[in-house]
Structure formats: C-alpha cells, structure tokens
Structure 1
Amino acid sequence: MAWVLGLFITDGHVNSRTHSIVFSQKDERILRLVAICMKADYVLGSNRVTKSTPSLIINSKIIKKDLKNMGITSNKSLNVPFPDVPQEFLPSFIRGVIDGDGWVQDTGYVMNITTASKVFADGLYRVFQSWNLRSELTSEIIKSNKNH
C-alpha cells in the first residue's frame, strides 16, 4: 500500500465533487496492479472525453477521508505534503513516486522526479540524503508559468 500511496501522490487525483479517487497512468498494467492491491472491482477507461490516458476510478468515502487526514486533497499538485511513511515502507513508497513521476536521463545514471510541491520535494530530498544518494533540488518555470 505504500507503493500505491506513492503512485497516487504522483499520478492520482482526489475528486472534489464525489467520494472517489482517480489514478491516471499510461501503463495499464500498473493500474491493474493498483486495483488488485486495493481489492477493487474496476473498469479501465478515460475519465474525460478529450483525455486518452487510461484511468482507474475508485469510489470510497473512507479512502478520500484517509487521504484528507494525510493532507492529500483535490488540487494537491502545488501543496501535497510528504506523508509520514514508516521507515520499513519508505522504499516501496519511493518506488511508487518514481513509477508515477520519475524518469531517467538518457545521458547517464541520473534519475529525476518532477513535482510542483516544494514541501514534497523537500521530503524526497531528505530521504535521498538519508540514503546517502547524491541529490539536488532544482526549480524550473514551465509553460503555464508554474514553478516545478
């Protein structure tokens, strides 16, 4: 479930109008694995007419409330906190984050994670530092004039 949380923080969405959460991911195998981990009946499909990325929608008032208690709400992109994940589950959580928003540069052994949340980036940085990984935080203004 730590892996699922990491993936949700990066590729998930809390619906503000209904008691549902949505995972959007190009790789449908990942969505099927999430559904199995969460013991959810599922149908994969696009959640918007103009969007072709497969989505997994899970309807649960309890899950939505649990996420809210962790500070994870709709419109989380700019302010999602780094959750309090027990040390034993931290590698799985980080793997979920990497599966969602991680990528490897084609010039070598450099892995990047993109986030718009400074608080989340600081939490990732602290974890990587504690693992003695060479790490740095960078900031970039993207097309929409948002800082990532």
Structure 2
Amino acid sequence: MISKNDFKFLEKLLDKSNKSKIQKSINYPLLEKGFTNEDIIKGIEVLLSRKLTMSEITKKFEHNFSKFVGSKYALMVNSGSSANLLSAFALINPKKKRRLKPGDKFIVPAICWSTSLWPLVQCGLKPEFIDVNIENYCLDETLLKKKK
C-alpha cells in the first residue's frame, strides 16, 4: 500500500501534470480524462505489488462487478477487444437453446471499431452495415427504422 504522504505527493504531481498539458480542440474526443488521480495511484499500487494478472484485486473486482450487474459470475479480461470476442462466442454457444447461428445477421454502423465487428464475423455471423449520421458519427436511426 502507498502511504498517505506518498499518495498526496503523487496526487499533487498528477494535478500539476494535468494543468501543464495544452488541450487541443477536437470535435469528437474518444475520451477525456478517463482516469482520476485515484485511479492512476491505484494503478501504481498494482504495479508496485508486481501482481499484474489475476490478483486478489482482480478477484474482488469480479465479485463486486457480478453483484453490481446481478450476475452469478464475472470475468476480468485484458481489454474491451477481448471482452467483445468472449461476448460474441457466448452468443453462439452451442450449449444454449437460444443462441445465434452461423449466417444470422447483425446490424452495425458503417463506421465502427474493427474489434466490435470482427468477433461477430469470426463467429460466422453476417454484418449488415447502416450508414452513420454525419452530425455525430453514430448509427443513423432513420436508416435503422427503414431496415425493420
């Protein structure tokens, strides 16, 4: 654990770092300030523990997250891309009565992350692309309604 004094020192250092950065003007930033100072300090604690995978912190997170979402289980993975891949294969799980089957179609925005699209394609599902709204680059809802 990091001492309170070290925590305060790191927090001041992070605050100083945040203020010194020059902000560029971006119309659609992917993420702004994704981590709080506390998040970064917790990350430092994990690095200092040298337990980077499947530690007690991970098990505690999985337990708390499963309770939060009302699930019996939760599984931590290394990235959102890996989570998408696991989710896609869960959708075609042959042990489930209600599952998607090869050739089933899914709707996806024409502009999307490859890691949102390809796991479903890997599962044998067929994408149907819908163009995006030029104002916000999200799926164009009027085109979606026409698909019904």
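Every number in this text was worked out from the coordinates using simple rules, so none of it is lab data. Every value quoted in this text rests on a predicted model; they were computed, and no experiment measured them. Cβ atoms are built from the backbone, for glycine too; each structure is taken alone.
Quick one: distance in nm of label points 7 Å out along Cα→Cβ at positions 61 and 93 came out at 2.2 when computed from one of 1, 2, so which one is it? Each step should come with its number before you reach the end.
Values: 1: 2.8; 2: 2.2.
Considering all the candidates, the number was obtained from 2.
Between structures 1, 2, where is mean count of other Cβ atoms within 10 Å over residues 69-76 highest?
Values: 1: 14.0; 2: 9.8.
Result for mean count of other Cβ atoms within 10 Å over residues 69-76 over 1, 2: largest is 1.
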- Message: Tell me which structure, out of 1, 2, gives -11000 once helix-only ellipticity at 222 nm (-39500 (n - 2.57) for each DSSP H run of 4 or more, over all residues; to 500) is calculated.
- Response: 1
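Compare distance in nm of label points 7 Å out along Cα→Cβ at positions 13 and 37 across structures 1, 2 and report the one with the greatest value. All intermediate terms of the calculation are to be shown ahead of the outcome.
Working: 1: 2.0; 2: 1.3.
Evaluating distance in nm of label points 7 Å out along Cα→Cβ at positions 13 and 37 on every structure, the highest lands on 1.
For structures 1, 2, which has the highest computed value of volume of the Cα convex hull per residue in Å³?
Details: 1: 134; 2: 171.
Top value of volume of the Cα convex hull per residue in Å³, among 1, 2, belongs to structure 2.
Using relative contact order in percent (Cα under 8 Å, 6 or more apart), single out the structure from 1, 2 with the greatest value. Can you show the working numbers first?
On the way: 1: 25; 2: 13.
Ranking 1, 2 on relative contact order in percent (Cα under 8 Å, 6 or more apart), first place is 1.
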